[in-house]
Structures are given as C-alpha cells and as structure tokens.
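Values quoted throughout were computed directly from the atomic coordinates according to the rules given, and no laboratory measurement underlies them. Fair warning: this is a prediction, and the values are worked out from it, not measured in the lab. Cβ atoms are built from the backbone, for glycine too; each structure is taken alone.
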Structure P
Amino acid sequence: MTSLLCGCIFLRKMLRPYDRVLKGFRGEVVKEEPLCRHTSYRIGGPADLYLVPADEEDLKGLLGRAREAGVPTFILGNGSKLLVHDEGVRGVVVDVRKVSDRIVLKDDEVSVGAGTELDLLAAWTVGEGLEGFAELSGIPGTVGGAIAMNAGAFGRTISELLTEVRALAPDGREVVLSKHEVGFGYRKGLEGFVVLSAKFRPERKDPELLWEKRREVLKLRSEKQPLEYPSAGSVFKRPPGDYAGRLIE
C-alpha cells in the first residue's frame, strides 16, 4: 500500500508541469502518441504529450506556458528528415501544420503560413505563373521546416525569393526578420526559432513552362528515390564542387 501511494504521489508530481502547460489550451491533446505515425521514416516511440494547437494564439500561449514550467518542447512539421528514438520524446511535441497553412497573393507578394506543405506551395505558385518554386516540387516538408534549414533542390533554395519571415524567438518574442538578418547559408536557415509565416516575391512566367519544369522535377525524383518506401529523400549535404553520391559510390 505504501509503495502504491508513493507511486501515485510521484506520478502526480511528474504530471503537474504538463497540467500547467495545458491550462487554457484549445487544441488537440494526445498522450503517449507514437511518433512513428508522424515521421517519413515511420520510426519513433511515444511523446509524453502530442499537441495540435487550434491557431496561432493557441500556439503562442502553449509555448509560453511550457517555457515558464520548464517543460521541453519540440516543434514538428511534416516529420521528414527526423530520427526519433524508439524510447520516444520526454516533453511536449507540438504539431504546427494546422496552425497556419494559408497562401495569399497580393501585389505580386506571396504570404504563406509556416504549416503549408512545400509541395503544395510549389504547385500553387506554378498554377499562378510564379517562378522559383517548381524546383522545390516533391520536397516532403513544410514551409516552416524548409526555412529552418534553407531547403533546396535542383539549383534552388527556399531563401532565394524570401523577403521576410515572421517567427517566435527562443525567449517568446515575435520578430520579423529580413532574409539578410537571418543569414541563410547552404542548408543553414532560421535555427532555434519557431517560424509562423513568410513572404516571398517571385517573378512572373508562363505557367505552361513552369508546369513542364514541375513535371520534370517530379519525374527525376521518382527515378532517383525509392518513394514507395519510408524515407526522407536525399539527406546528404553536397560537398563544395562535388556530389555526395559520387563520393559514397
């Protein structure tokens, strides 16, 4: 009886910080959610808490309470290029894909929510006759994740057409940064921040030419990558002036 009572007290103490995090939270809450369901590798043990905020304000409040309670948080987008241990993640995993996934075109400037899938943005811009995203077709990530690592393919990177990014700094402040303030590099983006949205200014081009480029890119991906199996596509950094594939072979 004594050991059972001690165990219950310990469990309550362990859950108390999570109670503080969940206070006022309006989104979806799942306990012990297997992360293998949310990664492109299809691996990963359970997260203590898997949370899907209802909107941007819900996300901001959640992260603020977690920071005050000292609860570790991990931001999850599309789950690509992630290796999650079979033992799972202690703390809170926050799925931001539903927080902001809108695309708005105004005065030749495209505003995009961080939760938008990158391939969806590529297809949408191609249809609108906006150049610069067709080469990013088929990349299995979100716009926020792409900005965090400066994703790219076929000679293009997400940062090339970026004008500004709105994000939450590690201390919780909302900031708006220009491309130059971020300091993008090869597979180096806005690390340590939570991307909320971004603005791009692409050039106009014949949609038919862009659709042709998109089809070409998707065809090359299907020929070079085992898309029928769990994977994250190409995960190797390209050495300066060379290709990782040649060095490996």
Structure Q
Amino acid sequence: MTYEKYASEVYYITKKAGNIIMDYYNGKIEVLLKKDESPVTAADIAANKYILQELATLAPDIPIVSEENTEEENKNAAKGGLFWLVDPLDGTKSYIKKTGEFTVNIALIKGDKPEGGAIFVPAKKTGYFTAEDGNAYKQEQDGLPTQIRVRPLPEDGVVVVASKSHRTPETDEYIEKLPKVKEIVSASSSVKLCLIAEGTADVYPRFGRTMEWDIAAGHAVLNAAGGKVLNTDGSEFIYAKEDFANPFFVASA
C-alpha cells in the first residue's frame, strides 16, 4: 500500500491543522461566502494552506484535491488515479456556531478507493486514523492510540448515527425499517463513520448531499476497522467521480 509510508505524518498534519483552526476559534469568526453560497472562514483558508504545503513536501508527486481548491484544480489533480483528498475544516457551519463538531479530514485515494486516512476533531483533541500496520486507531487527548474495531450487531438493538440538521424523509424511512433501533445519535459526517469503526454505533444511512472530501478519511478508517460503505442499492461506493459529489449511501459494521 502507498499510504502506509505516509500514515504517521498525515495524522500529525491533521493535528497541526486542527491547532491552527483552534487559534481562530476563540476570537470573532468572520464569514465569507464562496461562489456556491457556502460559508468559508479564515480558519478554513489557513488550515488548507498549511495542509497543502505539508502534503506537497511529504509527497511531491501526489496531487491534491481539496474542498477549498478550484474546480479546475481538483479535476486536474484527480486525473492520475492517485491523489490526496482533503477537507481542511469539515463542518464550517458548526465551527461558526461554535458547537465543537468540526474536523480535519485527509485521505489518500488510489484508483477509486480510499487507501488510508486521518481525521482530527480539534475541539475535543481526538483523532482517528489508519496506521502503518493497516489497522484503525483512536487517540484521545495526549493518550496512547488504541486500536478500534467494529462490533457485532447488538441483540438489544442497533445504534444509528444520523444528522440533526440534515435528516431527510428518506433517512427517517430507512431507520423505521430497521428491525430494532436502540438509539439515534448525531455527529459530524466523518465522525459518524468513526463511531461505527470504534464500535459505539452500527449504521449510518445518508440520504442527503455530501462530497467525497466529507467522508473519504472516515471511510478509510471504517474499512480498516472491518466496516463498509455501500451505495443504497448495495453496490460498491467509489471515489474520483467527475464532480466529487456522493450518491446516497449506507455505512455499517
């Protein structure tokens, strides 16, 4: 695997980018609007600049697709079949509201699959990542990383992860059809996948808009922990799509 030789450095980059984001967090957050009317802050821009510089130094021959790059830059970067996929601040709206539910996401895409990745939750100082040994790990604060693994489906009912702000009728319909639901919990997009990876949740149905950079790192962590992400028809979920927009999907143990 290509990712294994970069794994520790990539995780460090997500943590450092998270520290940069937190430097802006306690002050007044100024918000600008991008062409698509989505918000962007100085923290997004600063974290993106740092990540792009560090990845270019780490692996000069691997191009970078980032949420904050131009459409043309991203399309060119994805042409070769091996590229970094970056969301420097996933959850900008939550960041602006200061909910603490935002992350730094970096994944390596090879062909149309996530080969490895790292996520850092700056407000909680918690990280999830795939390591050199191919396994998935979680680190809280400055503690030692611990290996994580999906759990067998519990007999007393599944824990579903679903968005508070982006729930759709299709999502509710899917949840209603599950045999037994114990609890519904919420988290940011990438962390939803990690909750399944660490064995505290079981399924994440997403019947709403997401982009590849929102979930690729979490998908990599979930894969390494023994889980999966599939399209809603059960077919394989792929990356390097022309517009980087995701179809509806279901992540599970």
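Source structure of the calculated read-out (FRET efficiency 1/(1 + (r/R0)^6) of positions 65 and 241 (r between Cβ atoms, R0 = 25 Å, to 0.05), 0.00) within P, Q: P. Consider the structures P, Q: one of them gives 1.3 for distance in nm of label points 7 Å out along Cα→Cβ at positions 137 and 161 as calculated from the coordinates. Say which. The structure behind it is P. Looking across P, Q, the calculation of distance in nm of label points 7 Å out along Cα→Cβ at positions 169 and 185 that yields 3.0 traces back to Q.
Consider the structures P, Q: one of them gives 17.5 for mean count of other Cβ atoms within 10 Å over residues 153-160 as calculated from the coordinates. Say which.
P
Out of P, Q, which structure matches 2.9 when distance in nm of label points 7 Å out along Cα→Cβ at positions 41 and 113 is calculated?
Working: P: 2.9; Q: 3.7.
Here the read-out was taken from P.
Across the set P, Q, mean projected area of the Cα convex hull in nm² reaches its highest value in structure P.
Just checking, which of P, Q has the largest value of distance in nm of label points 7 Å out along Cα→Cβ at positions 25 and 81?
Result for distance in nm of label points 7 Å out along Cα→Cβ at positions 25 and 81 over P, Q: largest is Q.
A value of 15.2 was derived for mean count of other Cβ atoms within 10 Å over residues 17-24; which structure in P, Q was it taken from? Traced to structure P. One of P, Q was used to compute log10 I(q)/I(0) by the Debye sum over Cα atoms at q = 0.18, 0.22, 0.23 Å⁻¹, for residues 97-216 alone, and the result was -0.86, -1.28, -1.40. Which label is that? Going through each structure in turn, the value belongs to P.
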